[in-house]
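In what follows, structures are represented as structure tokens.
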Structure P
Amino acid sequence: MRVLILSINYWPEVTGIGASTTYRAEHLAAAGHDVEVCTTFPYYPEWKVAPGYRGKLASSETRNGVRIWRSYCYVPNKVTSLRRILHEASFTASVTARAAFCKRPDVLLVVSPPLGLAFPAILLSRIWRIPYVFDVEDLQPDSAADLGMLPRPALKILYSVEGAAYRHAARVTTLTTKMKERIVAKGVAQEKVELVEPRIDESLASVTPEQAAGFRERYDLGDKFLVTHSGNIGVKQKLDAVIDAAALNRSDDSMLFLIVGNGADCARIQRRARELDLRNVRFLPLLDEQDFRGLLAASDLCLVTQQKLAMEIAFPSKMVTYLAAGRPIVVSVNPEGEVARIANESGAGRVAMAEEPVELLNAILDMRSKDLQELGNHAREYAFRRWSSSRVLSNLERCLAGAAFAVRPYAQDEPAP
């Protein structure tokens, strides 16, 4: 099967969509499929094009059997709603032009966001007369509406584009049951929407006390109780709750809040911590693989935070990573959402209401009094049972093959081949 993937994020990005698209593409290539990816130059979550890729309009490379075609995308220094629209529009235009020169695939896998990739998906599927699978990693119009990011006319356009993307797709895939329910509620046939959940990195089960000790020594962390948030630091993560919880706990010098990563809201969050003179908060940049494993091994508790309104519009991949590494979790989220349900269902976490620092701190202190080793065992067992690579990636492969080789009716004005 020849698969062409359109995704704005890809390796060497290590968080979010970039990481998930990379492991999916490389799994398909390892399974014997011919896989190409059209993407842009790595920029996320720092919102800066990575060294070695700057100043280019296009490039190509091959990694782990996947041919990677990169094309220009405008990356703003400061992310605003308007600049993000320009960012996504520039990629949509450049990836359409780049993909048109690829070999005709059997199926397109189109990763959203950006939602604008619906345009090249529909266009290329008609030119090549092939199906596309629209993979929804974030319900972008719902996100913009819930978080008040765009005016009503712009939202109306987004929902129209979303409707067209679903209508013309052979399959629509998404990450969680709740996200699937939202898509079906928009009028998409239930049998057309399939669940392709995140997958775990099984090697995270082998993080060791030695890695933890090495990480603590490298970063001079001593024996502090580490409460860690890692990954994207954006608006949806609402890390103000973590900063405020740390402020409430400033007299306890045995606990350290460690915020690791980067993102559009990182500078503001760092500024708030400085203004509050928080000695119990420390920031680290994105880590390489060795240090990231050390971070997971050394963390006593890991945090997942979201805005109150950011429910069922996306699923944080860090949730899967934390549980696979056997880390107990505290989630500061809407208690009715999927993240809260998993925290409870796994037996490895506590739920605090989103944007409520008092509740967050109380949950952390309560978890600190528990048997964290036992909770970590529950975390790992749940992750391996639910998100094993073999099950998740075989679902993806089956979905793509089903779309590629299904017998499809043709429109009256479109002759069969």
Structure Q
Amino acid sequence: MSAAFPLADADKCVKCALCLPHCPTYRVSKDEGESPRGRISLMQGLATGGLELTPGLLTHIDQCLACRACEAVCPAEVPYGKLIDAMRYELRQRGHDEPLHARIFAFFMRGNGRRRFTHHLLRLSESLGLTGLVLRSGPAPWRRLARLLPMVPKPRRWQSVYEPRKKSGERVSLFLGCVADISQPQVTASAIALLNAIGIEVHIPEGQGCCGALDQHTGRPAKARELARASLAAFTGDEPVLGTASGCTASLVEYDQTVGTEGQAFALRAQDISAFLAHHSTVSKLEFKPWNTRALVQAPCTQRNVLKSEKAGFDLLTLIPGLKLKPIPASLGCCGAAGSYMLTEPEKADAFAETYADFIQEQKAEVLFTSNVGCAMHLRAALARRGIRIPVLHPIEALAQQLPDALYVPGLDITTRGR
């Protein structure tokens, strides 16, 4: 085992078991190898040479969602996210890699040119009816992948600056992300509309790309550092950097760990957009149009366990008159999306999503809100398998759609599309 593995951090775990009720995989299996302390014991055994690398051990590490619910409740403050990332790097060095289709997906999301090519290819597939053909009669794994995709909107070209009608003197930069920029451009448009409505100037720097999370959490730290440094080069200045996808934002706020001291200032600037707006006094002064509907609000794992802003989206949505809101209980745990987990562990991921689908169906929800693009894709697909087709929206979308007519920004399309 490489000396790079943070054994001292693993040794902080006293095996107290307080994490067990919060671990999704342990709750299902009741297997210690599927628990945080069990996995840490396996990591320690490999790091010290006390354990051999076996298929069973690999399975326990692979099946970890890396939701970091254990980290959020750990009295010893064991950095579990750091440990699982380091272990997956070590396993990669030993020749254990993630499935090919997940590696291909990460490859096409890294580069802006490759991502644009993917976007146009998905649009072409839809227009030719190939996506529909796969959904109707393709092999089961292909049907599952096609179901994860919403209807892919046409590519958008963003301006570098969006100025409000009435300037407050504040300015922010928006982080677009990779998957989110392809599948949810209306969320970016909604963010611009809402920020402009309260007098904030919005900048969208050129040259930004993937945050690096897909590589960081699957054992490719060098590639993650490369992508992080590209973000640092794109987002100069000192204004807040707002992310609309909680998974991306969770990566941005930890750039001090990804690239060291050069990422510290950026990590402090990065914020979840819902948290930023929930703490902005001007938002509550807006008179949003009523929306009479029943809605459930999911706080993604990254928002709850890393960003610590799980209430922000819910609090913002309470500003919309008539919206009957209920939070999805944290006891349901991870929805199973978990970055590329929904690609690498499809059966496990879908089983977690079915728990959510059961709850959503029981509650007769008419709208589902979530602040992470992966969760949105995964839960939309789970509901579609049951024939339930309700809007799955980011809280920012609802707020923008319910803005007073006088505050809309001309030319911004904030409409939502979905399969």
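Taken together, the values in this text are just the output of simple stated rules run on the coordinates, not laboratory data. Because the structure is predicted, anything quoted here is derived from the model rather than measured. Cβ atoms are built from the backbone, for glycine too; each structure is taken alone.
A compact table of results
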| read-out | value |
| --- | --- |
| Comparison of P, Q by mean count of other Cβ atoms within 10 Å over residues 82-89 - largest value held by | Q |
| Among P, Q, which structure scores highest (criterion: distance in nm of label points 7 Å out along Cα→Cβ at positions 226 and 298) | Q |
| FRET efficiency 1/(1 + (r/R0)^6) of positions 154 and 194 (r between Cβ atoms, R0 = 30 Å, to 0.05) derived as 0.85 - corresponding label from P, Q | Q |
| At a computed 30, 18, 9 (semi-axes √(5λ) of the Cα gyration tensor in Å, for residues 138-209 alone), which of P, Q | P |
| Comparison of P, Q by FRET efficiency 1/(1 + (r/R0)^6) of positions 282 and 378 (r between Cβ atoms, R0 = 30 Å, to 0.05) - largest value held by | P |
| At a computed 1.11 (Cα Rg over 2.2 N^0.38 Å, for residues 98-273 alone), which of P, Q | Q |
| Entry that produces 4.4 once distance in nm of label points 7 Å out along Cα→Cβ at positions 186 and 250 is calculated, selected from P, Q | P |
